[in-house]
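Below you'll find the structures, each written out as structure tokens.
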Structure P
């Protein structure tokens, strides 16, 4: 019986581990992959984390893990398939059927950006392909970039990038945007943004870094090449909550409903990082969630 089980070892999970161990909690981190760090491991460079400008994403993930290790954190590499609430006891079942019990759980499984699955996307991820304009836009000052998508996030990304990039191409597979009218009005005011209607991204190419994309017209069936140094894909995110949605209330997109205290609707279960309902999903907010979740766990354990 642990005081706490943390599911996930990205920035939120490792932050929770550090704060939990500092609080003297007997805890276990269950991580699906044998290497901690989460999405940051696939980020070429992180330039907006306080005190670590320009750090390589892999190195940052390793620093987070090293800090948690120094606190004496216990880990288990396994895929969680179910959680159960048995009153004051919470049970976490992994793929081989083993169950671990704890007084509280922090859910920190994160979310993943929806990928297009086109040639070059995976190869150039972190080397010109990005899923976060506010995270990576500064690397493309004065460059030509493409944004793929037609919803609020894609239009917001195009507006944001227009302030620092020479040219922004917004690639959308339809002939109208799904974004809110207010955002579309702001987009029209950007003199360096051009929308390519009825186009799909077919491939991304380059040498060491992205150099261009191939686009297909869904009606005229012709292909064109577009020289760009960055490709920002904004076609949605998917929280890793499939196996908990029957037990833990989530919103319509699958994000766990939890406020700044990270408390879910289920007593003793908390959500931290990209997995929860929140306005901003970045490394800094994930780390903050880890701290807030432990503060809530401590209060729960003291009153429970």
Structure Q
């Protein structure tokens, strides 16, 4: 499966009782589709996957697939630090009709590089759904090596990686290694760092899975599409236009600022589940300033 364009790592809106706000979630889905996104990700890190139950996880995937109804690609976050749990969630996403699964590298237990390959192989063997691997060492404690990425690219239905190591050099090395194996056209590299999307795409990336696009999807779509159409001058303008807001979205742990911004914009978001907490006042002012400068509030 080809992954190209702007994908939004959606927040999970909650009501005052900290339960899933289904109506709000459906509203956000339509809001983002209207902005021209290529796809939507449900139950990922930005969706507070660490503090939703498995039943809630499944509910989010079902709502996403139902409301999208084929209009854009649907990607279900199905990762876990236990291979059996990741396989079970991925099988559910496939049965629910999701177009793909986003599977983070197992966190906390720090599997070896060859164990990462085995992890994705087991999930591939047990499903037919396209898989996007997710490398985010700042959250998992492990960084997928370039050679490991090449090995998982050879696995059936592992079709892309969301690369969030923060290194453009590493993306260059991945793309070069894939090219040496003749895999560059069959395996997509998606930016997992909003502020690095422009440079990552300049060295071979095909899009982004973005948290900040929850609040500024229009400009992210314009920038990514400009790159895909080889209009790098316009893309660079948009990169710098968005940079203040993107940085403000990560001034505290994701998704705290994004959910806060959505609330300020009148979009369904709701409270955070602990251990996440409301923003510090000084950081909230940084966020408000960026939103005002972007004419979003």
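Given that Kirkwood radius over Cα pairs in Å, for residues 30-101 alone, derived from a single structure, equals 14.2, which label among P, Q identifies that structure? Answer by label: P.
Suppose you compute distance in nm of label points 7 Å out along Cα→Cβ at positions 134 and 182 for every structure in P, Q: which one lands on 1.6? Among P, Q, the structure yielding 1.6 for distance in nm of label points 7 Å out along Cα→Cβ at positions 134 and 182 is P. Set P, Q, criterion FRET efficiency 1/(1 + (r/R0)^6) of positions 86 and 246 (r between Cβ atoms, R0 = 30 Å, to 0.05): the highest-scoring structure is P. A value of -15000 was computed for helix-only ellipticity at 222 nm (-39500 (n - 2.57) for each DSSP H run of 4 or more, over all residues; to 500); which of P, Q is the source structure? Corresponding structure: Q. Which structure, out of P, Q, was log10 I(q)/I(0) by the Debye sum over Cα atoms at q = 0.13, 0.14, 0.16, 0.20 Å⁻¹, for residues 6-141 alone calculated from, if the result is -0.51, -0.60, -0.77, -1.15? Among P, Q, the structure yielding -0.51, -0.60, -0.77, -1.15 for log10 I(q)/I(0) by the Debye sum over Cα atoms at q = 0.13, 0.14, 0.16, 0.20 Å⁻¹, for residues 6-141 alone is Q. Structures compared: P, Q; top value of Rg/Rh (Cα atoms, Kirkwood Rh), i.e. the largest, recorded for P.
Values in this text are rule-based calculations from the coordinates and carry no lab data. Model, not experiment: these values are computed from the prediction. Cβ atoms are built from the backbone, for glycine too; each structure is taken alone.
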